[in-house]
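Take a look at these structures.
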Structure 1
Amino acid sequence: MYTPVFAQNTSPQFGVKGGVNFSNLYTEDSDKDNVMVGYNVGLFSKMPITERFAFQTEIYYSTKGAKVTYNNLFVSGTALFNLNYIEVPLLLVIKLTDNFSIHAGPYAAYLVNGKVKNDSNGTIFDFEDNIKEDDYNRFDAGIEGGISLDFSALSLGARYSYGLTKVGKEKTFLGTTYTFPDANNGVLNLYIAVPLLK
């Protein structure tokens, strides 16, 4: 019978992490959306609970958004949404082997700034004039999970996060209530984490 053997490292870790984001906005109103490439950079701490389990918290700056094409009764055109957040995930880390872990948990994020611009000719709806920073929800929350390869000097990871709150605020126009952009954040990020204290 095989019994996994784990390294006897139960010391807290603190360090820096950063990488590349592949973000998207998921909405029922759009007929096409394209992934936007961005980045994430910040700090992390990992507090071991046992040899196999740890609690990891992070705080980092993350760029999100997408290029979205709308074509419906209310909006027609293509827009480029740029949304920048300070994000704080709270993750449970499960160490499956000495060098391989999985992690999952909730996250909360605060929108630092949000901009949109027209990205096509013949746009019927002027995104830049009609969508301002106050039209976005400042707070986002969701779930995320991923995997990592862990070595003594660094970790290489991949993680996917999905927002459970809408990017846009709810509004009422001529007696009709709507949300625009009626979208949720989705981000795949690839990162390197380097412990500075352990």
Structure 2
Amino acid sequence: MGSVANDIAAASERDPANLLWHRIPVRRLEAEAIRDSILAVSGRLNPAAGGPPIPIHLTSFHDARGRPDRSGPLDGDGRRSVYGAVRRNFMPSMLVSFDFPTPFSTMGRRNRTNVPGQSLVLRNDPFVHQQAREWATRLLQSTAGTSDDGRIQRLFESAFARKPATDEVESCRESLADLRKLHGTGNEVDVWSDFCHALFNTNEFIFLP
């Protein structure tokens, strides 16, 4: 049931195409699950069930015929993606990048792509930046007086459901040192926001091993 075989060399030699299922294929989360996971770890996920759909957040790129009169909140009020309104000419760009089905026709099976645009969305989308800052702010408030190592462990447990390895902790310390040089002393929210943003951009966050 794991993505890594006990004996990788032997398994790869006997079953290079994984036809015998010696390991489970690595799978990317669906678009809605990625967005909901970001909300969950940032602490903004609203678990309430039911209610009216949340209007889509409009940007300057949403300039098509029938543009709604008002824009919804950037984070969709924290609601799960299933409660987001779907308008054919005003699709949420982040979800579309991760193969969210277009509402033009029925689709029996979703596409599952791995393209550069997905990495660019995780790096640049305002929603991802906003939630990284929410996550960092909540971390600093809940871990006052905690060491960097303690905070790193807290973030790894939230994002990956595991503790960081020794070499990962060391790498994270180096990253935090570089970020403090970049932002200057006293800007811990900026430092940890960038660090949280980096965790959102890891393969482990959006792929199931």
**Asked** Suppose you compute log10 I(q)/I(0) by the Debye sum over Cα atoms at q = 0.08, 0.18 Å⁻¹ for every structure in 1, 2: which one lands on -0.36, -1.30?
**Response** 2
**Complete:** helix-only ellipticity at 222 nm (-39500 (n - 2.57) for each DSSP H run of 4 or more, over all residues; to 500), calculated, reads -14000; among 1, 2 the input was structure 2
**Asked** To which of 1, 2 does the computed value 6.4 (distance in nm of label points 7 Å out along Cα→Cβ at positions 152 and 176) belong?
**Response** 1
**Message:** With distance in nm of label points 7 Å out along Cα→Cβ at positions 48 and 96 as the yardstick, tell me which of 1, 2 scores highest.
**Reply:** 2
**Fill in**
Computing mean count of other Cβ atoms within 10 Å over residues 16-23 for each of 1, 2, the value 10.8 comes from structure 2
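Bear in mind these aren't lab numbers, they're just calculated from the coordinates by the rules spelled out. Please read all numbers here as calculations on a predicted model, not as lab measurements. Cβ atoms are built from the backbone, for glycine too; each structure is taken alone.
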